[in-house]
Structure 1
Amino acid sequence: MAKSRVMQVVAARLPIDVVREIERIAAEEKLDKSSVLARATDLYIRRWKLEWALRLYEDGRVTALKAAGLATLSIWEFIEELERRKIPVHYSAEEFAEDFEAARKG
């Protein structure tokens, strides 16, 4: 069951061709335009968070566990994404100890 979310109305100016695509998708999926926009926004936010977490990880600013949390992925999903993108997994003993302690504390 999908969790209920509090919604807020937001106005946006969009190019007419984008509006037409939203309308086409809404008709095809039998949804209202707001639902199409909400799904698209959710998808964009998930992708943005992943890219942000990957940048921080590649720059050495966060550990893999922290980056996974920022991307709202499990550590295993994050490591799979690193492998898919051929980004080296660098995980020192110090980072492991830090992540282990953070995970232990919950």
Structure 2
Amino acid sequence: MAAPRPEDLLEPVDVMRHLRRLELSLGQVCRAAGVSKTQLDYWTTRARIPTKGEKQRLYTLDALETVLLIKQGKDRGLSLQAAIEAAGRFKAAKAPRVPRRN
């Protein structure tokens, strides 16, 4: 019997599972979202976007999604407050539903 080919030893990789562990710097989020550092600082405070880190703010991919949704709302003419609220409702609507226990 022939030895397995090296590529036959490999399995598919769930890249998103690994990406969810990443934390992005303020500058990385700004570049990804196309916003200035001043905007991101302001939005982080106004929208209460959670961050980690002490000397440098670190954002999760979930936080980046919130920033991107707010940016999308602003680009479509919403006020900042309306964009923040819309982003929150959008994310809540797509969140997995946990069945209630009676």
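Quick look at the numbers
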{"quantity": "Origin of the derived value 0.4 (distance in nm of label points 7 Å out along Cα→Cβ at positions 12 and 44; candidates 1, 2)", "calculated": "1"}
{"quantity": "FRET efficiency 1/(1 + (r/R0)^6) of positions 28 and 60 (r between Cβ atoms, R0 = 41 Å, to 0.05) - structure with the largest value, from 1, 2", "calculated": "2"}
{"quantity": "Label whose coordinates, when helix-only ellipticity at 222 nm (-39500 (n - 2.57) for each DSSP H run of 4 or more, over all residues; to 500) is calculated, return -15500 (choices 1, 2)", "calculated": "2"}
{"quantity": "Structure from which 172 was derived, volume of the Cα convex hull per residue in Å³, options 1, 2", "calculated": "1"}
{"quantity": "Which entry (1, 2) yields the derived value 15 for relative contact order in percent (Cα under 8 Å, 6 or more apart)", "calculated": "1"}
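Readers should treat all values here as calculations from the given coordinates under stated rules, not as data from a laboratory. All figures in this text were calculated on a predicted structure; none of them were measured in a lab. Cβ atoms are built from the backbone, for glycine too; each structure is taken alone.
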